[in-house]
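Computed from the coordinates by the stated procedures, all read-outs in this text should not be read as laboratory data. For clarity, every value in this text was computed on a predicted model and none was experimentally measured. Cβ atoms are built from the backbone, for glycine too; each structure is taken alone.
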Structure 1
């Protein structure tokens, strides 16, 4: 039985953010924050009395499940919060809040484009600026918050939507047992030091569930077409995580558990935080579902063969088929696990479809 755990450790280092990548993204984020704050302070005093503007990091950057995409086009989510006491009926429409942010950002030589999306304002950075060869964009979801713990997202097509990105981080971090506290983000000034320590600690520990999410997101990024988004991959992984001393075994068993979950629950993935109970596959087409099902089953079969194979080099090629050229087969050594057996969970299949 081949043991490719060490290869997964090397692969993880290739796909996770380096310190330099992280600092580049933070610098761009902080520059945007400064410009938005400066623009806001230039508003008439009467307008500034009505609202304050704050920012809150969110998503995979906080949870450290962010990956280096194959096309080297990073993304970061940074929430923009207008804090005030206006009811939904008293506020201007959501598009005006988007327009305020777009005007505040303005363009410079570094910014290639500003795209107004229904759920956020996307700021796309020039890959060739100062020869950095680093492509990335920053998504700015915009919220109105009477209470920072229960913000509403400014959706330009659907109006004000209940949303709570911090609740999702808390839900995921509870799965990792990382001792995350919502006050780290909700009361960021008062808890800046413990939050930074928490971030440092989770990056040093790099628990297996975070790595499994990265592996799944990297697999999806390589395939691109019709694959689930990062939040779905994170939920599926967290709900079906199969811990093991080896990453290759943990990934195989998590993939099987995800497959069984989708088969048993009619291909649903429910949001665990507001909007609680929303099926994130609700708008997925049959073609997209079939593509994901077939891709998942193919990955599972390769994972089973990879782990049962006694030749690590042949085993590695099974993983590389789904994880791409960054999977380091050149590091594979002629090592056999020995007598220890890691039996795979049983796979439930849709009887209406033939197995791959």
Structure 2
């Protein structure tokens, strides 16, 4: 992280000159959740690191952090900042205390995201729903750690004493107006169509996605139908957990993109047939239909990427409507995509094109 932060000084100087104070207000995208009954432990790791006294930093880190948060502390040291020896760790901790670029990034996170008090009920509700959807005991309620990742991580899951811990890199949710593309101009991870989800509205969506992926085995086959159904399952489960947010958050589509998909299901289905894609195994022919992409090849320009996943989502919805007693665990365990499609009796919705 230290090398990344040091080269960003020019970026932040320009950014802070050009922008006014950020806002920690929640977006109107969210639908207020039901009052959660469980309270998730939200550990503000970046705040704890900043609060360490500068004298005896290593001893304070070991006493106050390794003892209280042993799994995340070890993960942070060994994999996130790669500071496996005391000298490297001291350098990292001093950077966090004194480096100008790091401090500017830290202040930007505080300015844009605040104390997360407005998002905490959404995090609580999402993880309470996660336990319910996967039929897990309260003892499996994940602990959430926020930190500053040096523009490396949005969300990940790790083992914390037999249950899931979740890491959230808050510097990856500063909003689409933040100059992420200046960090790595050629990196497709910072493409504009992806940056629109690098905001506070999508924090719990990214968090939920890594939890769901952790519960799903890789697809048994690599043909388009199998991958489409796998992607549809993931969206369906995310939607079940995040039942209090709009489909634009779940799908990561704009309202216009989502409306287009809803109005053109039959046309998309026909396109897949005409291109003979269902049993295709050459990923190059359908990658943008199931992986992140700005658009779907062969469709109108307004069609977003990952339309295959969207269609898979509709198939899974149709299947679960016909077999509502199927548990999420059972659904995930079903590997035969053709059988799921057949049993779903899915028929693409026809609607007038807007």
Structure 3
């Protein structure tokens, strides 16, 4: 089939670009012809909270990426839509994560489908955003209308979709493994690369930092007496997408400077393996969520997880098998951390991770997409 993926890709960075590039490769391995239409402008600078939208890494090999879409220029949307209409792809796949993209994607899809041939499948990260803004519902309704079918990556997203469409086919398929960050290295190599002491065990909070991700809850858990009694440090790896000052003040107030290691930069793909290979546990103390790519990176590197019982996280990390699922409170997270570091528990959880990760293949995602077409 001739397939076009609409969405982020190199030279843009981050989980969305990584996902689309990996999906394109998986489709190419199945024999399909794939082009990724990415952004020339994804976010205006005043709307982007991070330091940079662009990667310093080399472009992925053997992928046809066209950085052509301007997210805020309606004339560009019409132009790209008409261009894709003329190309007559059999299928357009578009990831949806933010209502801001609704007008752009919705217009491109409407124009492209005028060829009366192309079908559209959307992979839904979220249909209702974590941080709500005026216009969200209108933009999402506009996006949903030209889509022919939906792949929801968590059950609550599949349920949320009913607020916008109850007729079109929709299936549930979890986020596949992020297996494009290389293989795990030894703990010793990872600690050396990150300049960490082997005298401690490490918790990992990974990814950009916003209020809904609950880093402040995890910092409170680190101050719990049970955790202070253990040789544990917290490794926070990711950019602040909001003011970092309250977090730094919280660290000082709780006397955690010696127990929290902050790496406040975006982590490039080639260094991800070191953080997960050094970690004994990945902790996701989210206040609310749908699903998370971080869990799939943890699975790839065989690291047990502590997640909160919000959104679809419990669907991905079965409690007591691949990790622990707890309420989003500091005391519950502290208890789960302490429980995990009982030697027999940590070993059992690692075994559970190896078993559970078999569920999350790219082949399953592709089969779900083509299942919708049928």
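General remarks:
- Here distance in nm of label points 7 Å out along Cα→Cβ at positions 149 and 253 was derived from just one of the structures 1, 2, 3, and that gives 2.6; the source is 2.
- Of the structures 1, 2, 3, the one that 24.0 was derived from, the read-out being mean count of other Cβ atoms within 10 Å over residues 229-236: 2
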